[in-house]
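Some structures are shown below for you to check.
Just so it is clear, none of the values below were taken in a lab; they were calculated from the coordinates. Quick caveat, the model's predicted, so the values are computed rather than measured. Cβ atoms are built from the backbone, for glycine too; each structure is taken alone.
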Structure I
Amino acid sequence: MQTRKQYVLVVLLGMSIGVALFTISYARTRHAKQDAPQQKELITSVPEVVSCVKNIKVINKEIKDAGAPDATVAVEVENTSELGIIAISIESSKGRESYGVLSSTFEADEPIAIIEPHATATLKIAVANVFPHVPLQIGSVMYIDGTEDGCTESLKTMHKLKASQEKQKAKRKESPQ
């Protein structure tokens, strides 16, 4: 009789532990579903724009289509150098996280200036990709003669993108049409 009581006690204990684990698991999943996804804080005013490039002057900055899901920050810049620019980047960085837009003509067979000497151009970056309370930066440029200027990390990113474009260009040239 004693072993039968012990057997029933062990089974009840096992069932109690199982029910407790199930309840905890169910409560966690239900609680997780109720948490609203965190919304990224969007910028409401144009952030400061700094330049890592000595020959780029910021002329104007504004938010286009403010409040719309596809709102952008438009930054008008002037190329104050004597060389045309074939690539330029605008970035928003906070710690290790970074968003950027690189405008370039790397895919062209011959370099084509996207900003002529002493001319202006407008760079755009989505508002959703701009960190609040953090300045935007003109990170890097590549000139038509192959020289470059800018922040180290931005230049590394530009080199990777240029190498990728050159690989794609080489594949297009060798594939029969």
Structure II
Amino acid sequence: MKKIRLSHSLISAFERNDIQGMVDMYFHVDRVGTPAMEEGRKYHDEIAQSIKNFNTLPSYIDFKAKFKNPKPEHEIIVPYNDICDLKGVLDCLDEPVFYEWKTGVSDSLEWTRTNQIPLYFLLCELAEIPVTSAYLVRYNQKAGLTDFTVVHNSRRLRDKARNVVDTVCHEIYSYFDEQGLL
């Protein structure tokens, strides 16, 4: 049986009922992003390059991370069940923590209410990567302000992620199978 690979982005598209977006994402079809998305990607790339090249964040981000052994854009793929694997790309893994970078007007607390961090905690558990917490750091480029939220890894958050995956994986798999996309 062929498996599908689920990610936070794919699950989010499915939950928004953006089925075409989900299919495009799964098959890596480039979609035109909004100007805000393009700007966010630019900042995201700058942050990754600054960490790779200088082991620090760009000066415009007012957050003092003390990196030990940072791994920007750290990809994790793990088997989950008989029909799906899970995939995530941590913006920066620096065991025992990881960092997620966001831009725009939605503050860090708003971003932590999504299922991304719990899913990444689950990925780390399944990949046997010891992670105790995550920092979600948001840079509002319009106001030049940075805020952050710390989320501590817990069984409750990992169970929340399992519940989300278990809820959607069969429906997503069925859709791909029925459409002949597998």
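When FRET efficiency 1/(1 + (r/R0)^6) of positions 46 and 78 (r between Cβ atoms, R0 = 30 Å, to 0.05) is calculated for each of I, II, the greatest value falls to I. The maximum of distance in nm of label points 7 Å out along Cα→Cβ at positions 134 and 166 over structures I, II, that is, the highest value, falls on I. Which structure, out of I, II, was Rg and Dmax of the Cα atoms in Å calculated from, if the result is 27.9, 101? Clearly, the read-out refers to I. Comparing FRET efficiency 1/(1 + (r/R0)^6) of positions 22 and 158 (r between Cβ atoms, R0 = 25 Å, to 0.05) across structures I, II, the highest figure comes from II. Here FRET efficiency 1/(1 + (r/R0)^6) of positions 62 and 142 (r between Cβ atoms, R0 = 25 Å, to 0.05) is compared for structures I, II. The highest value is that of II.
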